[in-house]
Structure I
Amino acid sequence: MKNRSYFRIISLGLGFAFLYLPILMLIIYSFNESRFVNVWGGFSTKWYQTLFENDEILDAAFLSIKIAAVTATISVFIGTLAALALVRFGNFKGRFLFSGLVTAPLVMPEVIIGLSFLLLFIALESLTGWPSNLGFSTITIAHVTLSLAYVVIIIRARLQSFDYSLEEAALDLGAKPYKVFFKITLPIIMPALCAAWLLAFTLSLDDLVVASFVTGPGATTLPMAIYASIRTGVSPEINALATLIVLFISLGIVMAAIIMNRKRNDRASY
């Protein structure tokens, strides 16, 4: 039994080291005085100052955040409607085709998705004159399509385990259907909506392949800017940027854990 416990502890330690040791090294070298990321030249925070003076990286970061926020919001709105249709409307005509179209981006290579959208936007421009320039709107449309499949799966899974007796009780007491949805259904599935929003936000913020096809001059996203900068070698500025992203994500996880723990304690106190 002791040998088995040691094996589990060692396996767990190796697994965590494999996942998080590279991130830890990245954080450490973001404070490196030397410009060479493989040579430690002493402790310094100058690369963070250099990062905040780099307008190209900052503009790309703000653009990516705006695109990700809009993408996540639209994806959750459309995905909620699609999930409701799949769960609550039974075997309607065209259900199989609708479900396949919604989930197709899950198995479709991103290169194919990006190329398809590029050809679509070129055809639309020749027919209607829109879009005159590839940029914010075209990236958002492509990212919504890419994220929608993941959002539908999350919300659909929550709706399938939903306790419909709560809605039926409210309807029996005279509540209108729209009020039942906004007062009962929506608050109950809100954790799933938040999870879907965060996943869609992350997918959009992280995407490089699809955005590379559907963007144009003056609309460089953060992954594209990072990829372009590291083609000539990893800069300590990129390490500083990655460290800040890890910091913000960690703070978000901690805040979410605190909120969930408080809600759990509130329920236990009743």
Structure II
Amino acid sequence: MHQTVYNIVSVTDAGLVMSTYINPTNARPIAVFDSGVGGISVLKHIHRLLPNEHLLYVADSIHAPYGNKSATEIQARCFAIAEFLIAKDAKALVVACNTATAAAIDQMRTKYRLPIIGMEPAIKPAAAASRSGIIGVLATTGTLQSAQFAALLESYGRNVKVVTQACVGLVECVERGELSHDSTRALVKHYCQPLLDEGADSIVLGCTHYPFLKPLIQEAVGDGVVLIDTGAAVANQLKSRLFEQGLLAASNQMASVNFWSNSVSANPEKVITQLWDESVKVANF
């Protein structure tokens, strides 16, 4: 498809003529979605790295967590959300959910032509960070049972022992904004202990909800254990893809962030404001 590129010529204070090529499609937004609010942890990394980009975020909270759903169900949700965001003129999609990435990203890339960035549990960096050769993975059941996770273990887990722990209930704690409640702390400790018992000294946060529980997880495992969050790596990958395709926004663009949620909570804005660290308005999805 042909894209019009404008040549903007300006004169600086020093009298120099500056020429800048502006592709008008660069101003289009980046879209991010998750089974709920967890993907906001990835959105924050993207916003820090690409502060001039317009961002759209959809929290599919009424269907959270995806970890206990079939691949067919997850694919249907991903297609529905993608259609909504593409209709908002998104120039790229970030699937900020490990389970959705494993279940649907190949199908999404076949169906849609725009750049689509997904998640994967960080087995490789966790293995590199481990001194004991034992790494732990905290994730949803769906992620741990996926073919993608099995492939990661085959590729990067051969020379280390990988101990996995499905964390039923942690997603729901984050969805409710219960980041420091005693009940959440007890659940975190319950799931971390088996990894410590096996000698894990690096632990992968294999769900985008879990970085919001990082203080509780670090408290449970101690300062000697390294926690691996993949949000920054995803943001870097997104930036690279946008650069390669000439889709990065102009450096002087005043960016906006827009949120949608289908949460049955009486006040989803309260939780999203809590996680985003800034007051936001949330539209119904």
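For distance in nm of label points 7 Å out along Cα→Cβ at positions 61 and 101, which structure out of I, II has the highest calculated value? Walk me through the numbers on the way to the answer.
On the way: I: 4.0; II: 2.4.
Max of distance in nm of label points 7 Å out along Cα→Cβ at positions 61 and 101: I.
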Among I, II, structure where mean count of other Cβ atoms within 10 Å over residues 85-92 as derived comes to 17.2: II
Please state which of the structures I, II yields 0.50 when FRET efficiency 1/(1 + (r/R0)^6) of positions 125 and 181 (r between Cβ atoms, R0 = 30 Å, to 0.05) is computed from it. II
With helix-only ellipticity at 222 nm (-39500 (n - 2.57) for each DSSP H run of 4 or more, over all residues; to 500) derived from the coordinates and found to be -12000, which of I, II does the value describe? II
Comparing structures I, II by Kirkwood radius over Cα pairs in Å, which one has the largest value? I
Once relative contact order in percent (Cα under 8 Å, 6 or more apart) is calculated for every structure in I, II, which label goes with the largest value? I
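Read the figures in this text as sums done on the coordinates, not as results from a lab. Keep in mind it's a predicted model, so treat the numbers as computed, not measured. Cβ atoms are built from the backbone, for glycine too; each structure is taken alone.
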